[in-house]
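Each structure below is given as structure tokens.
No value in this document is a laboratory result; all are computed from the given coordinates. Owing to the predicted nature of the structure, the values given are computational and were not obtained by experimental measurement. Cβ atoms are built from the backbone, for glycine too; each structure is taken alone.
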Structure I
Amino acid sequence: MVEVKISIIGAGSGTFSIGLVKDLCLTSNLEGSTVSFMDINRKRLDAVYAFCRKYADEIGIKLKIEKTMDRRESLKDADFVVNTAMVVGYAGYRAGWQIGFKYGYRFGGSYHIMHDEGFWINYHQFRLFESIIEDILDICPDAWYIQLANPVLAGITMIGRKYPNLKFVGLCHGYCGIFEIINVLGLDAKYVTYLIPGVNHFIWLTHFYYKGENAYPLLDEWIEKKAEKYWETAPPSSSLGPKAVDLYKRFGVFPIGDTCTPGGGSWPWWYHVDDETER
């Protein structure tokens with residue numbers, strides 16, 4: 001068991017932090033390590049800190065948990081730096097969408113153009129990434145920089161070109177959509193094997209096996225017999241929604257995660273030509 005320091009920048013992010021806190025507390029070999037939460041929003045920072053402290057105490061794992069609004073303080077002696085920050089907030093997204101709506105442009109199409117990688121927030125995010133990395137190279141140059149903040153694909157491409165000496169990796173949690181499929185089909189996850197290649201927000205289930213046998217026939221049977229009933233109560237973001245199934249029928253492999261969600265990948269454009277089509 002190795003004690004490390006993990007600095008989490010943008011720790012007040014509701015999208016990532018709750019799941020991240022759970023993972024940290026359930027990873028036994030992190031016991032004794034330091035987790036430093038950093039955010040510029042005091043209210044969000046305090047909430048995540050309190051949640052992590054309570055969760056860790058209930059589980060019984062010994063973590064040294066810190067909170068700060070000073071990024072450089074959080075980075076001191078860090079071994080890993082996790083970036084989950086979105087500098088403009090969701091208000092920045094909405095402002096961009098409203099300008100588009102005003103001039104007749106619809107929200108939808110490629111995720112990499114219209115949502116998490118909207119051009120109106122990209123440059124704010126890029127400046128944030130660069131400022132964090134400059135601090136890392138100054139304060140903890142041996143640390144690994146782990147980027148969860150969007151735009152992951154474009155951001156990591158830029159970082160790799162500009163900072164060749166930085167140790168970094170970009171992560172996407174979209175593959176977890178496979179577990180919704182596993183649960184809906186009633187499969188035992190320990191007997192499932194799968195391969196989901198692609199890039200951030202564009203990933204596909206190319207291999208899907210259950211107990212060594214091709215599991216796609218099980219998925220086909222569910223689509224034929226149970227999908228319509230499931231859609232009556234399933235949320236729009238379901239990994240097994242009608243959009244996902246239609247893409248599967250068109251291309252022969254199943255889309256996973258934000259590849260097909262209406263608030264995520266929104267891929268491709270033909271599902272978003274008008275309100276009726278979206279419904």
Structure II
Amino acid sequence: MEKSNGVIVFGASGLIGRYLYTYLKNNGEKVIGTYFENPEEGLIHYDLVNSSIDELDLRDIKYAIISSAATKLDKCKDNPEYSQKVNVFGIKKLIKEVSKKGIIPVFMSSASVFNGLTGGYSEEDERDPISLYGKQKVEVEDFLISNFKDYLIIRPGKIFGVQKCEGVLFTDWYEKYKKNEEILCADDEQLAPTYAKDVAEGIAILIQKNCKGIYHVNYPEHFSRYEMALNFFSFLGINYNKFRSCSIKDFNFSEKRMKNSYLNISKFIKETGFRFTPLEECYKEIIKNI
């Protein structure tokens with residue numbers, strides 16, 4: 001990858017932020033990373049609500065990737081004042097501050113801006129969020145679209161990593177299997193499992209190509225969680241008797257969940273020609289790490 005201008009990743013200790021920071025660093029880019037609650041070596045503490053970017057050395061930084069947020073749907077609903085302060089007020093403040101310095105904001109949005117009744121949404125489709133988290137994402141998207149010319153909005157699929165500690169989808173299921181715990185997977189929820197490294201690389205390519213606007217970035221196929229777990233354990237050669245299907249309604253969530261969160265990625269593929277990592281290759285990486 002050719003060298004681009006420098007990048008700061010807000011939220012570099014989170015799942016997607018960590019992969020972004022690592023990918024850019026490994027490719028020789030100038031990159032700064034921040035954390036809020038989870039300190040990691042090389043990262044700088046930054047509080048979306050109370051910190052100021054004047055505390056940071058942003059010389060030669062052209063892009064600010066904003067992946068820091070309160071992301072748990074139930075926690076957002078149960079703590080609306082806090083989540084609004086972080087996900088809307090804090091991020092709007094950050095966008096204004098970086099833009100004043102000529103830095104282009106790259107906002108990590110979500111498929112949650114849609115209602116999930118159909119799936120396969122394009123970037124132009126009408127947004128109709130059913131969760132507070134989704135409504136907060138829409139509010140920030142609207143703020144960007146209405147007030148700024150140069151920006152990127154990324155709506156990713158269901159992101160997973162391949163490290164043991166990341167506990168999302170496949171790694172979570174395997175940890176439960178090792179503990180002989182019951183694994184319940186909804187068979188009426190369709191999503192596109194997307195490797196965090198692919199999202200990181202995709203964003204880096206969009207930045208390198210000076211792309212602007214909204215892009216959907218998720219795996220080109222979609223499955224139910226039950227199908228994904230079946231495929232994963234089949235690949236491992238495991239027949240687990242504490243694994244069963246259920247409905248998304250069987251979980252005691254306080255917030256509504258989308259039934260179809262997969263997105264149309266035609267625009268992203270046309271712009272980048274990107275090839276996503278096959279799930280089987282991700283399984284191999286997971287096996288190495290667990």
### Message
Out of I, II, which has the highest value for distance in nm of label points 7 Å out along Cα→Cβ at positions 22 and 158?
### Response
I
### Query
Can you say which of I, II returns -10500 when helix-only ellipticity at 222 nm (-39500 (n - 2.57) for each DSSP H run of 4 or more, over all residues; to 500) is computed?
II
### Identity of the structure behind 25, 18, 6 (criterion: semi-axes √(5λ) of the Cα gyration tensor in Å, for residues 78-133 alone, calculated), options I, II
II
### Query
For relative contact order in percent (Cα under 8 Å, 6 or more apart), which of I, II scores largest?
II
### Query
Thinking only about FRET efficiency 1/(1 + (r/R0)^6) of positions 70 and 246 (r between Cβ atoms, R0 = 25 Å, to 0.05), which of I, II has the largest value?
II
### Comparison of I, II by Kirkwood radius over Cα pairs in Å - largest value held by
I
